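Each structure below appears as structure tokens.
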Structure 1
Amino acid sequence: MKFSQPAADVHIPDGSPAAAALARTTHLCIAAHQDDIEIMAHSAIAECHGRADLGFTGVVVTDGGGSPRAGKFTAMTDDEMKLVRRDEQRRAADLGRYAAQIQLAHPSSVVKDAKAGIVVDDLSRLLTAMSPRAVYLHNPADKHDTHIAVFLRCLAALRALPEARRPARVLGCEVWRNLDWLLDADKAVLDDSARSELAAELIGAFQSQIAGGKRYDLAIAGRRLANATFFTSHATDRATALTWAMDLTPLVRDPQLDVEQFTLGHIDRLRADVAARLRKYS
């Protein structure tokens, strides 16, 4: 499969033909950066791990060149860092036994350009080669600009699919803005409790970030545990790790649904809930 960027990378952990790996994909995560997949979609990775009837595929849209770096990575050029992050993502795919790992290698500046159609073209090419039943994306309330841009390009590609080929479920996961503020009725609950050792190994594969000054290994485990503990105040914990997501399926099913209004609706419902509780006991 050919993509627009010469540095695009297709990695198939079990060595099967790429077409076959994509065709058996049941769970798909499309993310902005290397390591976002492992933060967002552990529940799907764990569910598919070692299963012949399920397949997880990860797609990273950007090239990793602008990553923060410290320690032994401090002096690395952007080009050197791109290779390091590419290889780390491949290693994570091997550990997680992904069906496929695709890295499209687009510069963030290109992804952020709404007039540049090549990112949507690449994503559309991928989506036509598979029929995932669940898709994991960044959420539209994330505070990272590149995450928002990637989300919008993904949404455009998904909406362009024939209606019969659109996935049954599309979720927007938390990364750079937690989604604990969502009303419980608006939360899609992703249970990350299974394969906790694998979860640690997957995040640990990205040493350029961890050793470079971003302790994602501790932060992600802590957030998942906090989500599980603070989910409900009047019951014991039923899970040891949770990730929150926003159900984006309506946005894919109805291409006329306004993204901004859909997203702000969640904030409006939170505002109304806070106001109602204050009034109730005043």
Structure 2
Amino acid sequence: MDAPRIANLINYLPVFLTIFMTWTFSSILISSDVKFDKPIITPLEEPEPSTPPAEALSNPAPYLNTLVFIMIITISGIGLLYFARRKPRFFKVLITLLIWVISFGITTLYTLISTLTFQLYSFYLLLISSSVIATLVAYSIIKGGELKSSTASAYIASGAGVVVGVSLPYWTFLVLIIGISIYDIIAVFKGHLSSITKMDAPVLKGLIVEIGDVAVGLGDLFFYSLTISAIYLNHGLISAIASSISIIIGYMIVLYSLSKRRQLPGLPIPLLLALTSTFILSILSR
């Protein structure tokens, strides 16, 4: 994020859209009987969610799963930044293809789950409509203005974030939120993200959402969605509402803090506030 005005409501649009779509997608998945396997990027088996925290968090699996997750994010991020700066044409083609594939996948998935079944002719219609939507989403992110780009980016981030959030092992989720917050601080202040500013947003379209006075990373929106959906699944409706409000408050704090700094990580404050509000509600409900 960079160069904000906290009272400029347009700065909040990507976050508001992401949270709204996260609730929509989470409701579809959680209300269905579909059970997702844990993501391939969290390969180790960990204790059950009902395991006492002291025992579960003494197991190495959540930490190793988090390490694998963050290593993949780091390698992917460095690679995409390299292509964006050294091979911009290749980057544009690659990021457009990635956006199209992800959008096609989440559109197909949520439509199938919403309707539960498709006849053969309807399935072909689904593939065609998903292709059209994926093309519109990719075009809106790469070529669209602020509103179109923000809406399409929120669609991608929330659609993918909810899938990962509801399938992520519980203890890995908790460790990941803390781990990705630490990673974001290091990457923004000392790592490969430290040189990125709002001026780079046009070059990095597809990775960064530029709107109003800010440039928000697509990864930030993804983790906001992942966090809310995982809390919704594991802690229930009230905690999910509290986490959504906490993320908005955290985002406001980041915007305010950016008036004093050129650049700040967008994950630690919102995510840790969401986690804190969840734990407080869990303690109070006992």
Structure 3
Amino acid sequence: MFRFAPSPNGYLHRGHAYSALLNQRAAAASGGRLLLRIEDIDVTRARAEFETAIYEDLGWLGLTWEEPVMRQSERFDAYRQALAELDRLGLLYPSFMSRKEIAAATADSDWPRDPDGAPLYPGTEREWSKARRQAETASGRPYALRLDMKRALDGSPALSWQEVDPFGHEASVVQAADPAAWGDVVLARKALPASYHLSVVVDDAFQGVTDIVRGLDLQPSTSVHRVLQALLDLPEPCYFHHRLILDETGAKLAKSRGSETIRARRDAGESPGELIAGLGLRPQN
């Protein structure tokens, strides 16, 4: 079971097309199934017109997927249940420091950073007493729920994942996971019922996804996903992290950078076959 899981917070670009096409072809090569999941957990940024555009762009590329399409906005209860289990295990705590406050507290140039380059949370509130946590929470101050990574990893066996090329071009390898490199990751915020890390592992398990094909930029996140899968007793999928599609400056394509969209190329008269060939893939009948 494969899945392509875009967020409806902008139009898709060629990087999305490449990932979606690889998932489609991997599913076909293995006799598997392809799901489309709409990751609209951030309801403040999700837009109906962008979701409609996802269906149109993927259909224009020749993709088909199983119905019905699942939306993360319909899964909030499942995320709350996962958080409740982690809390039962004593692995969650509220963090009231804002991003600005964390940046100020970690301004030292030698302060460690996570794989995405953000300064690691300094752990200021990790050892607060239960009474203080309750008092601060009751005060109405906004807070995030963080995973106590050290406690989560205490006594657990070393984690890893299988990096498996679904097309058989490369040998499978066991990749060592390093969740500690991320520190105490955020798993939920007041306006966000679950982070990407939590929602994706809960939804992949629920949908029976066995093979995850996604961009190389998400490979470091797999360490966090593996520890959450272990803690929540969820099945471990195989992973394949593919190359990224870059722009003319050598930067990865991104909605936030205003990268050229599939829709723009369609409007300019490019055919699906031309776009697919431009990605280094052979068009398929």
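Bear in mind these aren't lab numbers, they're just calculated from the coordinates by the rules spelled out. Owing to the predicted nature of the structure, the values given are computational and were not obtained by experimental measurement. Cβ atoms are built from the backbone, for glycine too; each structure is taken alone.
With respect to distance in nm of label points 7 Å out along Cα→Cβ at positions 156 and 236, the largest value across structures 1, 2, 3 is given by 1. Given a computed value of 18.6, 65 for Rg and Dmax of the Cα atoms in Å, which structure among 1, 2, 3 does it belong to? Source structure for this number: 1.
Source structure of the calculated read-out (percent of Cα pairs over 21 Å apart, for residues 44-107 alone, 51) within 1, 2, 3: 2.
Work out the source of -10000 here, i.e. which of 1, 2, 3 gives that when helix-only ellipticity at 222 nm (-39500 (n - 2.57) for each DSSP H run of 4 or more, over all residues; to 500) is computed. Clearly, the read-out refers to 3.
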